[in-house]
Structure 1
Amino acid sequence: MFKKSRRNIVLVIMSTLVLLWVGTLGVIYVSSYLELSRQNRQMLRRHADLFILQQPINGQTPGKPVPDRKPDPMDLPAFQLSTFYTVAMTYDGEWIEVNNAKPTVHSDQELENLAFEIVEKGNTEGTEKNLVFCMVDKGGYLLVAFMDNTILHESMTTLFRYTLLFGGLAICVFFFFSVFLARKIVRPLEESYQKQRRFISDAGHELKTPISVISANTELLLREIKDNPWLSNIQYENKRMGSLVQQLLELTRAENVLPKMEKIHFSRLVKGEALPFESVAFEKDLILRCDVEKDLFVEGNSVQLKQLVSILLDNAICHSMDGREICLTLHREHGYAELSVINSGTEIPEKQREQLFERFYRIDAARDGDDGHYGLGLAIAKAIVSAHKGKMEILCYNGFIECRVQIPRC
C-alpha cells in the first residue's frame, strides 16, 4: 500500500517536472528558431535589394534603384559574415549571372537548377536543401537569392543537444530527490499504520485471556444458578467479543506473518471447503452451485486458502438478497487460477467497492455485528490474496455481486 503511495508521489512529481521541462524546451527552441529564421530572411531580403547586376543586358544594366544606405539592423557582423548566393535570369528562363561564394559549397549548376525549380514553382521565399531563398523581380530580370542556413541548423542542433543533456541530468537528480521526498512524506503515515497494527495485535492477545476467564466463569455460574437473563446476556456479548478478537488476530496474522508456501491442489481444496457451506446455504433457502475445474495447482498456504474460500462463501450467503443460488466457480485464466463467488444483491457504488477491503467498513452502517460480521472478512481475504501475489476485485452487474480472486498457477 505504502509502496504504491510512494510510486504515485514520485510519478506526480516527475510528470510535473517533465511536462515543465518539455514545455520550456519547446518554447525556447521554437521561439529561437523562428526568431533566427526571421532574421535570416530579413538579411537575405536586404542582400537581394542591394544586389546590382554585373553583366549588362543589351548594353544596359537593368534593375531597380538601389536604396540609399541608412543605418539598418542588418548592418551587423552576422550580415557581413553570412554566405549568400545569387542567380540572375531573364523572364524567359535564360541565365544571366551566377554569383557563387568562395570557397564553393554548391556548384553553379546546382544553384542554376535549384533557381529554375523555384521559378517554375513560383515560390517567392522558403527553404530548399539547407538554403533560405527569396525570388525578387529586379525590373528587367528575376533574381533568386540564397543564404546558407547551415549555421542556423547547427546552432539549433547544439542548443537542443545541450538542453537535452543538462535537462536529462537535472531530471535524474530530481528523480532521486522525489524518491527521497516521497519517503519523507509517507514515513509518518507508515509509522502510524505500523503502530496501529501492533496495537491491534497486542490488544487482541491481551483480550484473549480475560475473554476466556469470563466465558469459563459464566459457564460455572449458569450451572449453579441455572437460567438467568443477565448471565445469558454476558455470555452472548462475551462470545461476540471473542469472535471479534479472533478476527482481529487473523487479520494481523494474514498481514504480518509470511505463510509457508507449498504446492497446493487448489481444485480439491476449494471443493472440500465448499462442501460444508451447502448445508449452511440450504438453511437459508439457498442453493450453492459449484463449477470447479480439475487439477488446478497454486503455490500457497493451505490454511489461508481455506480461510479465503470460507470468507467468500460466508460473505455471499449472508448478503444474498432475493436470490436462490450462490455460484462458486474455479477455472484457468491467463496463468491464474480464478476463483469467483457470485450472489444476488443490490449494486454497490463503484466508489465503495475499494472501501469494502478496509477494516471495519460496512455498507450498512446500522448493522452492529449481531451476525458475527464486523467488516473484517474482506480485509482478511484481501491480505491473504496479497500474500499469494494475487488480485481481488468486486464486480456488480445485472443485480449480481461477484467477488473475483486470481492467484498465480504453478
Structure 2
Amino acid sequence: MKIGNFNLMSYRHLPDDFSQKYDSVYIELPSELLDSEQLNADYNASLDELEFAESVGFDMLGVNEHHSNGYGMMPSPNLMAAALSRRTSEASLLVLGNSLALYNPPQRVAEEFAMLDCISGGRLIAGFPVGTPMDTCYAYSTNPSELRDRYYEAHDLVMQAWTRPEPFSFHGRFNQERYVNITPRPVQRPHPPVWVPAGGSVETWRFCAEHDYVYCYMTYFGYLSGEQIIRGFWNEMKELGKEPNPYQTGIVQYVGVAETREEALDLYAGPADYFFNTCLHTHPRWAQPPGYVTEATARMKIMSQVQEAARRTQLRTNALDELRGQTFEDMVEKGFVIVGSPDEVADNLREIAVSQNVGNLILMPQFGNMDSDLARYNMELLGKRVKPQLEGIFADEWEHRWWPKKMKSRARPAEIQR
C-alpha cells in the first residue's frame, strides 16, 4: 500500500459570503479577492507542509494543475515539484499532472518532466490528465470536441520523445514537429511511471487499461461516490483480460485525524465547510461545454465530479441549500471526509482499500482554509499512527509495477555545497 499526501492548494482567504455573493470560484473569480502578497506566504506554507509530510513518512507528495480559479492555485505544478525536488530526498513526486492538450508543443511536458526526474534522482510520477472543462475549454479556450483527440496525440508525442533514441519528425493532426530530440532524457527508463487522474469517463478506463497506466479517481466527494467509478474500471480491466493488480488504481480522500472522534469533528468542520461550500462553488455554465462529455460516458449516465459540484452550486443558488443544510456529521456519514482517531481512520481506509481493490491512497490532510498548524497535526497522526497500520495491505500478493525507480546514488539536499 502506498500513501500519498496531496495538496490542492486552495486559496484560503475568500470571504465568508462568497458562495452567496459570487457566481463561481472558477473562470469569473474577481481578481480583487486574491492577494498576491498573501500568496507569498501561502505558497511557501504549502511547500513547507508537503516537505513536512515526507518527514512523517508519506510515500508521495502530490501537486496538480488548475487555471483561473480559487480552488487550486497551482497553474504550474512543475514549479512546485521542482521546489520540492530540492528540499526532499525520499518521497516520490506525484505530479497529477500536466494537462497534455494545453501544451504547445506537447514535448514541453516531456522536457520538464525529464528535468524533474533528473533533479529528483528518479522520483517522478508523471500525471497525464485530460483536464477539467473549466481549465481546458474555458480558461485555455480548447475546442471541447477536439480535447480528447488533442490529448491522445500529445500523449503519443511525449512518449515518443521519451523513448525514441534518435531525432525524429512528428506529423499529427494538431502537432507538426520537424525535429524532436529532447534534452534531457528521464532518469527512469524507458520513462517515469504514468498515472492518469480522472473524473469518471469511460474512455479513460480503457486508455489506462490498454496502456498499463495507473487510474486515479480524483473524487471531490469521497470514497462512497467513487465506488461505481472504480468498479467500472475493474470491469473494463476484466473485459480486456487484464490482471486486477490493486496498485493500478488510486483514489483521493479527504481525511481529518485527532486523538478522539469528538476532537476531529470539532477541528475539521470549519475547513470542510469552506472547501465544500466555497472552493467547489462552480456555476453550471462552466461544468459541461457541448462536446466535452463523450457519447459513451453520457450513455453510462456517469456524472463527473465537476458536474456534481456545479449541481450543488445551482441548488444553493435556488435556495435549496443542499449542502449547507447538512451538519459536518452528515458530510462525514456520506464519506466526503473521513474523520476519527488514528485507529478509526486506519480501519476506514483499510476497508476502502480492500473493498475497492485500491493500492494507492492519495490522502488530502490539508483542505479548504486549514491553517498550517492543524495541517501538520493531521499529517503527523496520519504518517506516524495511521500509515503503519496500512502498509502491509497487498504486499504479499502483488508487485507495484508503477512505482518510481530511484537512482541508487543521487544528490541529496544536505550534500549540496552552499
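Just so you know, all these numbers are worked out from the coordinates, no wet-lab data involved. As the structure is a prediction and not an experimental result, all values here were calculated from the model. Cβ atoms are built from the backbone, for glycine too; each structure is taken alone.
Table for the structure above
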{"item": "Structure responsible for 0.94, with Rg/Rh (Cα atoms, Kirkwood Rh), for residues 258-401 alone calculated and labels 1, 2 on offer", "result": "1"}
{"item": "For relative contact order in percent (Cα under 8 Å, 6 or more apart) computed as 11, the structure of 1, 2 it came from", "result": "1"}
{"item": "Structures 1, 2, by distance in nm of label points 7 Å out along Cα→Cβ at positions 250 and 274: label with the highest value", "result": "2"}
{"item": "For 21.2 (mean count of other Cβ atoms within 10 Å over residues 154-161, calculated) the corresponding structure among 1, 2", "result": "2"}
{"item": "For -11500 (helix-only ellipticity at 222 nm (-39500 (n - 2.57) for each DSSP H run of 4 or more, over all residues; to 500), calculated) the corresponding structure among 1, 2", "result": "2"}
{"item": "Comparison of 1, 2 by mean count of other Cβ atoms within 10 Å over residues 10-17 - largest value held by", "result": "2"}
{"item": "For 0.94 (Cα Rg over 2.2 N^0.38 Å, calculated) the corresponding structure among 1, 2", "result": "2"}
